Every structure is written in C-alpha cells, then in structure tokens.
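*Asks:* Presented below are the structures under discussion, each in the form of structure tokens.
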Structure I
Amino acid sequence: MLFGHALVHNPERPRWPNRDRFILSAGHGSMFLYSWLHLSGYAVSLDEVKKFRVLHSITPGHPEFGETPGVECTTGPLGQGIANAVGMAVAGQMAAARFNTPDHEIFNYHVVCLAGDGCMQEGVAMEAAAFAGHQQLDNLILIYDANDVTLDAMADRTQSENAAARFKAIGWEVQTIDGHDLAAVLKAFNKAKKTKSGKPQLIIAKTQIARGIPEVAGTAKGHGEGGAKFSDGARAGLGLPADQHFFVSDDVRNYFASHKARLVRTCNKWHKQYKAWREANPDRAALLDTAAKTPVAAELLEKIPAFPADAKLATRAAGRDVLQPVAAAVPLLIGGSADLYGSTLNYIAADKDFDAGNRSGRNIRFGIREHAMAAIANGIAYDGLFRPSIATFLVFADYSRPAMRIAALAKLPVVYIYTHDSIGVGEDGPTHQPVETVSGLRVIPNFDVIRPADPEETAGAFAVALERTDGPTLLALTRQAVPMLNDIPAGVRRSGVAKGGYIAVQETAPLTHIILSCGSELQLALAAAKELGAGVRVVSMPSFHRFDRQSAEYRESVLPNACRKRVAVEAGVTGLWSKYTGLDGKVVGLERFGLSAPAPQVFAELGVTTAAVVAAARSL
C-alpha cells in the first residue's frame, strides 16, 4: 500500500529532494524493504534480493545507507530509525521555511517510519517522540506495527502501557487500525498526510505476526527463524508456485511498472516547478546550492579572527567565538544542545531558536535527551541539506554513543561540540569527569576526535571538522581557562590540527626526548621541555585518527623511530598513548576516576603535572 499507492518517490531518482522519506526502523525486517524497492523499480535486482546477507551484496542483514538505492538510513539498533525520522522531519520543516514561496512550494514531503514493539520500547524512540510532539512536526508519520510480540516472548511479558494514550499525551495525533485491512491502511495514511492539526501522526496497525504460517502465527516463534521450516506449506497455502521461492506475478510486475511511470511524471512536474522557482528566487537558489559545497578549512580559517596573545580562556569559550564567523560562512550549518547552551556555548548568536513558530531557526533546544539528540542529528545528516552540529558535556557522550557509532559507520558529517573534557571539570567530581571517555571515542573507526590545546588550535579544529564530509568529528573542549601557547606560532597551531599531530616545539640540539600531549595538558608538556633542555621535542596530538591517516613519511618526520625516549601526558586513561610512546616510553595519566575539588587541586592530587612529566622523561 505504501510503495504501490501512497508514497511520493521516484525509483529512477532515489535522492529526489522532494520525495517522501521511508525509514524502516525495525531494520531486521530488511527483506521487506528490499522486496518493496525491487518491485518499485529501484536498482535492486532480483538477483540482489536472492543474495540477501551474502558477502558484498547490496542486501545486507540490516539496511545500510549508501549501499542500497532507496535506503534512507542505517537504522541498525532498534529505535534509531524513529529518531532518524524525526531528524528528517526537522530538516523538511527547515527546508520549507527557508525555500518555499507563495508561488512555489518546492518542499512539502512527508517522512514515514515503520516501527515495531521493539523500537517502541527503546528509550531513544520515546525521547525522540517527545521532542517531535513538542516541536509539532506534522510532516512526520509513524506506523507502529503492533503485533504484541518481541523476540523472546509475547510483548505483554515486558510492556503494559497504552501506546495511543501515551502518544496523545505528548502531542501526537493517533489512529488505530487493522493492519491487515489494506484499504484501512491507505485511508489512515492519507488522513495523516492531509491533516493540518499541527501534530505528528501515529498509526497503530494491529497485526498478527507470521500470518499464513499457522504453526507459529501470532507467537514469539514467528519473530525469527521459528517459522522457516514451515515455509513450503505456507507458500502452498498462499497459492504460490512451489518451484519459485522468489516469485512475482505478471499482474504485480505490470502494476508496479505503470505506477512507476506515474511517479516519474510527478517527479518531472516537480522539476519544472523547481526550475521556475530558481529563476524567480536566485538568492534562495544560491543558498540551496551551498548544501552541495564542501567548506574549505583554509577559507574558514581566514574568517576567524586571531586571538589576542595574552588571552586566557576555556576552549569552549574559544569555540563560541570561532562558531560565529564559521556559521556565517556555512549558512546551512545548524546547532543544537541538550539543555546546555549556557555551558557548551555553541549558540549561533546571529539566529534564533528552531520551534513551531520559527522553522527557520538554526538553534535547536533538544532538552535533556542526549541519545535522541545524536540520533536526530543523524537524521538531519542523512537528509543531506543541512549540516548538523550538537553539544553537551563530554561525559554524556556515553548517552549518545550508539548514534555516534552509527554516524561513523554511515559516514555522516555530524559535528559534536562536547565540552567539560577532563578532570578540569573540578568540583563537579568523578561522575562528570570523563577520564575514560576520550579514549573510548577514539577507538570508534572513522570517528575523528579532536582535543585542541588552546584557542588557536580550537579555530583549526572547527575548520577541519566542517571540511570533513566522510564521517563525524567530535571536538573535546575544556571548561577551565587555558593559556595561549605562544611558544608555538599561531599559524602552526591552526594548520597543525589538520594533520592530527605536529611538531609544536622543535629541538635545538640533538634529539633526546619527545613529549606528546593534547588539550589542556599540552601546556604541561611545553613547560617540561623547557626544564629538560634543548634536545627535547614537543608534539601536539589533537587527533589520533587524523594523524594516523597521514603518510608514513610525515609520521616519521614528527615521531622518528630513532628516538625511543618518549613521554605522553593526558588527564585521562593511558592505554591508547602507548601506540605512540612505544614499549620504551611512559605515559603520565590516570588509571582511576577523578575527584571533587577545584581543578588545580585535582590535577596536583592525581599527579598530572609538569613535575611528573619531567620525572618520567628523566627516568627513561
């Protein structure tokens, strides 16, 4: 009913900007989606459908963004797809506000998400649903396949809430239908699309799992492989040919072919309207075109004023100052914070809040919903028009980590501005001091972590984060003020971040030691080098992944193999630094949680000091 009647899409142009977006949140039902895409005429051949879960096929076990035409996002774990859909709905509202005119409505698509009981039980889904209700995202339609079954048992073993009442209470409009009555499905869907209630739409479709396989129908065994051994009997009961396990009738083929022709005509009509819109609105068209342009770090840096040499401020405060010219240069950059704008300092000052009364606002208040915030940002990034950046305290990365991992896997260019990055948080104590978090994020493949040491490195970090388009970047920024590291030329600090690691202070005598550091502890390395003498090199390592991507020649020039006396210092767990210090080197850091006290006292008590670095170097 969705792909054969209700959705507006074009199989020949899977990324047509005004298509309805369909998200399968219950991604383990991927064979349904592959079948629908195949029938609809996407470039998903029957041979590819037959290669389901086969190595290098385009039909993996869970749908993956960028691998299969028509797959809008990598939903992965349950519940993520609902939040991704909310993000796409946000993007749709933003696009309509910025680009539609009274004469040309070029963006009016809907975002449709299909979810099951498992998705609805996940906390991220409910965080996102509450956000959607509050934001009145009436371009969002969630279809809840309510079959009362989860993997292990019937759903009543783990849930007893009234879903309709719950969603109505958080601002949704709800319809409940028989999910096997296709006419009722279409009627409910069309009503949801046409509503002007200012509310997101939930369609609760009551269904029976494994219908047509009487041995497991309506039971938890129908959820997985329990019904597989009865498939031949089920196929016979449905009147399907016994010798064709992948069968599509001629009637179905012909119907979908004619429907595809109608969809193509609709898309072509839109493109004519779009052309007229561009001619009538050159300024809006120019703004839209910026979405396809990759920011250039060097150009962004030119727009960021130099910081005074005597400045002493937290890198989160430096980030606030850097963000403003960067946001002006990247007009489709949007920002959000999990109820912490006053601390993360990432508010785009030239703009206002995104809300039901101002869809063109660039600042999104997510509330205390770190997981949904990150998954919604993924949805915005999947949509591809706007560039999302979000913020909270670094220790709360553990709340948003599942969505951050998917961002890395799906190569989404999300920017995370996460502050309060170390034991420098001080009085808030060990629960808020992310001693293990930076290293925990550094181990995620394709996930750049940048921990700048001072305001000038912070400028470089923002520039390269926005230049990157093949994956996410996290900026780990301090709460406490740090000095300007004027022993290193400002231009070197700015440009060095792009390499991930660079020579901050060159030795002036035969090389004896290398001291490595990043973030607020780089000042300790610089002070230790002065005490140790002219043969000491200091290397700033703001980003491990970026450094590891450099050529072998560059890495050798920074960390020559011949110098084995190496010390690293960071106010966090030490394990990952051994990659650079080697078996002969030492790491000054922590193997414990922090303390509640003023930051200088915490650093001293835990032994992350200049004296400790000097002692480690002299012991080698």
Structure II
Amino acid sequence: MVGYRVRRQGEGWIELEVIAQRARSPVLLVLAWPEVWRDQAALEPHLIRARAGNYGLILVGTDHELEEARLDAAPADADLTALSAPVSMVRLLLLLRNRAESIAMRMAAATIELELERSRHENDMLISIGRALSQERKIEKLLEIILKRACEVTNADAGSVYIVEGHDEAVEQRKLKFAASQNESRVIAPAGFTMAVNETSIVGRCVISSERISVPDLYALDEPGTGNNQWGFVHDRTFDDKYRYQTRSVLAVPMISARSEVIGVIQLINKRAKGWIELKDPSDFEDGVVPFDSVSETYVQALASQAGIALENVLLYEEVKTLFDSFVKAAVTAIESRDPTTSGHSERVADLTVGLAKAVNRVDTGSFRQVQFSDDTLTQIQYAALLHDFGKVGVREHILVKAKKLYEHERELILQRFQLIKRGYKIEGLENKVRYLTEASREQVQAQLAAVDKQLSERVGEIDSIIQFILAANEPTVLEQGSFDRIAEIAGMMYRDEENQNLPFLTHDEATCLQIRRGSLTESERVEINSHVVHTYNFLNRIPWSRTLRDVPEIAGAHHEKLDGSGYPRRLKGDQIPVPARMMAISDIYDALTASDRPYKKAMPPEKALDILAGDVKRGQLDQELFDVFVQARVYTVTQR
C-alpha cells in the first residue's frame, strides 16, 4: 500500500509525503506548475532539494508548455521528471507511486552502500587499531589509543579506561585505577585515582561479571535493586555537578587477558545522536544523547579483545623491563661494592651518554643530522653505559682500588726499613762514642764525640729527606724532572742489616713502582685494569639480549677505543667504533676528570676537563662533532648537582 498526504504547498507547487513500501523513511514528491519552473529563482530551491535523495520534483504542464521549459542549469543528479496535463487520476496516482518506489529503491541502495562503506571504514579502523596497539609499548600511550579509538568507533562523547590492580588478591579485594580519560565537551582533570572493585559501580560490576554492561540512561535508573536497576548501581553525580555534565548512556566493556582475567575496563559515556558534535547545555543531553546500539557494542567488544591482549603484553613488557632494570642496577651495585671509590660513576656516565644521544637527535646540521636514536636505542645506550665497567669484577681487588703507586703494606715496609736504617746509624754512632771514650785521651774525646753527633745528624737528616721524597713520589701525580734519576740513585744505596748483610734502600719492584711517570699503576697492573673491557664484553655477550638490546655488549666493549686506533682492547679506528661507544668515551673521560669521590685526586672543574677533552679531540682520539654537541648543548651539566 502507498499512502499520500499533503505536507505543505505554495504558489504553483504542492509537496506530498508518500509512504512507499521499500522506503525506511517517507518520500517527498513535489508537483510544480509553469509559474514555478519558468521562474529560475522560484525553481532553484526545489532543484537543490531534488538532490537530497528522498525528494522528487515533477514538472507539470501541457506538452506545448513543457517544450518551452529551459532546464539547462538543472543539476545532473537531481531527481527530475515531467507530467503532461491534463491527466487522469489513475495515471497521476500510478506516476506518483512509481516515482516514490523508484526513489525508495534508490534510497535503499544508497543506504546499503553507505552501510557497506561504514562497515569497510570500521573494519579498516579495527585493523589499524590492532596494528597501533601491537606496536605501542608505553602503557600511557596505549591507553590513550584504546580510549580514543573506542570513542571514535561509537561516537561517544566521553570515556575512561580503568586498569585492574592486585591480581593476586580475590576479585572483590582488587583495585581499579582510573588510568585514562577524555571528554569532547568538557575540560576535565587528568585521571589518577583508584577505587574498590564492587557491585555498586558499573566498572566494578563489569570486572566481577566479566561481561559488558550497557545502561541506556543512567539518569532514568530506579532505586538500586528495583525496577530497571536490578544491578544495584548507585550513580555518584559528583563529577556531573562539578562540570555541569550529565552521564546518560553508558557502555562498559571488560578487557580480558589471554589467561581469561579481566585486566581493565573501557567505559564509554554518552553516545551522540547523528549530527551532534558537542554537548553544552542541559537540553543537549536530552536530545543529543542516545543509547549505545548493538553495532557499537559489537565493535567495542572487538576492540576490547584486541586491547586486552595488547594491554597484557605491555604489562608483561613492563614487568620484564622492571626486572631487567633491577638486574642492571644490582650489577652496578656489585661493581661499586668492589670499587667504592668510583661510586656513582656508572650512573653518571649513563646520564651523560643518554643526554648526548638526545642532543644528537636535535641536531639539524653536520653528519649526525639524519641520526635519530629511538626510545629502544636510548634504552640500549643506557644499559651499555650502566654496565660499561662491569668487567671490573674480574680484576683483582687490590689493583682495582690501588690509590697510590705503592700498596699500603709496601709503603709501611719501606718506612720501617728506613727507621731500621736510622736506628743502625744511631747504634753505629753510639759504638763509635764508646770506642773513643775507651781509646782516646780526654783532650781528643770531646772533639771526636762532636764529630760523631754531627755525622749522625747528617745521616739521619738524609734518611728523613729520602722518606719525604719517597712519600711525595708515591702520590699518583706526574713525576717532576729529575725524580726518576733520584729514585734510581736511592735504589742503589745500601745499608747493613742486623746480620751484617748489604741490602738496597729500595728493592727493584719498589723503585719500579715509584718511577711510574703518571697515575698509580705499573704497566702490568694497567694491562690487568684495561682487561676489564674484555671481561665486560665477554660477560655481556653471554646474556641473551632482545633484538632491541643486542648491541649492548658491542657498545660497552668499545668505550675505551680511540678514533686513531690508540685505544683498547681491539685498537679499533674511526667508523669501526659504534657511535654510542664514541659518545660514551667522551662521557666516561669527562666524569673521571670531574668526579669528586676519588680519594687519590681532586675534582677537576668542568672548564679544565673540557679543555683536556678538546686536546684529545685535536689529537684525533675523540669525535669532533660529538664533542661539539656535548659542549654546545651543555650535556656536561646533566650530572651537576
């Protein structure tokens, strides 16, 4: 059956509302006589509406009049036809029915095409969402993506994501963390609070039941446990009152892990009716908010399934990262427990190196302008820097903590030896005095005793001078001119022990240590210290690093290499040295020079340390461009407290 009614009319035209069998909504047909279609201005509004889809324009007139109709400006997609008058009622009704059915069929086809296009768009959106979720590993950004996409696919005005905490507890003892939120119509405070899991809240009930919950209108709910509120929800309107908002339609969907546990909830609020963009006034919530339909529920359910797995992966990734961070920090603690004098060095080198890498990311000139260190690479650099000295666990501790050229027991042995030498001189002087007293005359004794005292004083004074010189030479500073020869001279001096054996003032090993031109280590000790890089590489290379961290051993094992090949252990040159290792070399040297926790040297001011680094750059040992970035970006201030 086809029904007709006059919807409205004007001078020279009449608009009929036709209920067609195939039409989901009424079809509008307009009959226009010559006084309308001959007047371009009067005809224009009808031509525009004839493009709307559910509107048909029928020009009425005699054959002669219709031949004179000028429709050159009529849009090609306008639904336009003509009717020759006079016409019988049957013919008119048939024409109206046919036009209405034709328009209804076109509308149905357009609707199907639109729904197909919408389905394609939403499916493409779900695919893109799945791709985005699988690639994101930062939980804050992941939750933002989940919520944003959920609101987009359902046209929700607002929403929030809750994370379930305390999975080791019973469900009712767990907590819900308000982790992300958005609202298109209001500016709201960021998420952050926690709430108990219970049956009185929608998200709590969603966690307990593991099922989605859709409330058409929260404001229309009856008292808890009665009527349409068998759930027993209690709507807290604190938020609504604070922001002049109305939480009407609500959809809560659980995010379920691979172990079938609810690990979070997506809660969407106020599905906007078609054509509504923002909800401002109280009346907007009456007219512009509709319940979430089955299509929305289905799509959010699909999104929640993807999101649940992605969230679980991110949480597991965070757990592994936390575990590995703890392992790295424990390793650093182990290093520092063996060498307390360098406490904090590894952390400072890591801060400096990562700071330099971030500064390189901002460079827009030079050979590093296209270098970009990703978050994964920055983490890799941080781990390599934190563990760059781990190989020190393989170095003998007495060498590792050697502060001066002589070990403490060697220094004490030398001091005791010289005290013994002085004592021998004194005993020898006393023996000479006794001999003179028994053999010489009274007139000779006084002069001879005075000569003995003078000789003893000179010899003891010489020993004291030697002791002071040895103590000074024992410091890990650069030897002054002539000191090397004097040590050799002292080592050639002899004394007699209690068994009347001739022994040297200094043994060969003691003299060798004191003749160290710079620092506190002998050549063999320096080789052992330098071997810590090999130990570091070998240790780190045994760890099954992930793909994003696989270069940690290579970076850490090359931080003492120099561009000119003078470094160690492999004497790499130029581009053979990874860029992160070149950055770490600068950071390592700078911190070693400026550290204030070394008992064997004073902290060097930053300006002087930078001058020394600049010298290494001029000698071709350190990277010029990286050093320039280190200075210009003031990376060295990262560790200044």
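Every read-out reported here was derived from the displayed coordinates using simple, explicitly stated rules and does not represent laboratory data. Predicted model, so just to flag it, every value in this text is computed and none were measured. Cβ atoms are built from the backbone, for glycine too; each structure is taken alone.
*Asks:* Tell me which of I, II gives 1.8 when you compute distance in nm of label points 7 Å out along Cα→Cβ at positions 92 and 332.
*Replies:* On the way: I: 1.8; II: 9.1.
Comparing all candidates, it corresponds to I.
*Asks:* Which of I, II yields 4.0 for distance in nm of label points 7 Å out along Cα→Cβ at positions 180 and 348, as computed?
*Replies:* Computed on structure II.
*Asks:* Matching task: 50.9 is the computed value of mean projected area of the Cα convex hull in nm². Pick the structure from I, II. Write out the running numbers ahead of the final one.
*Replies:* Working: I: 30.2; II: 50.9.
The read-out comes from structure II.
*Asks:* Right, another one. Could you tell me which structure in I, II was used to calculate helix-only ellipticity at 222 nm (-39500 (n - 2.57) for each DSSP H run of 4 or more, over all residues; to 500) as -16500?
*Replies:* On the way: I: -11500; II: -16500.
The correct label is II.
*Asks:* Comparing mean count of other Cβ atoms within 10 Å over residues 36-43 across structures I, II, which is largest? Don't skip to the answer; put the middle values down first.
*Replies:* Values: I: 20.6; II: 16.1.
Evaluating mean count of other Cβ atoms within 10 Å over residues 36-43 on every structure, the highest lands on I.
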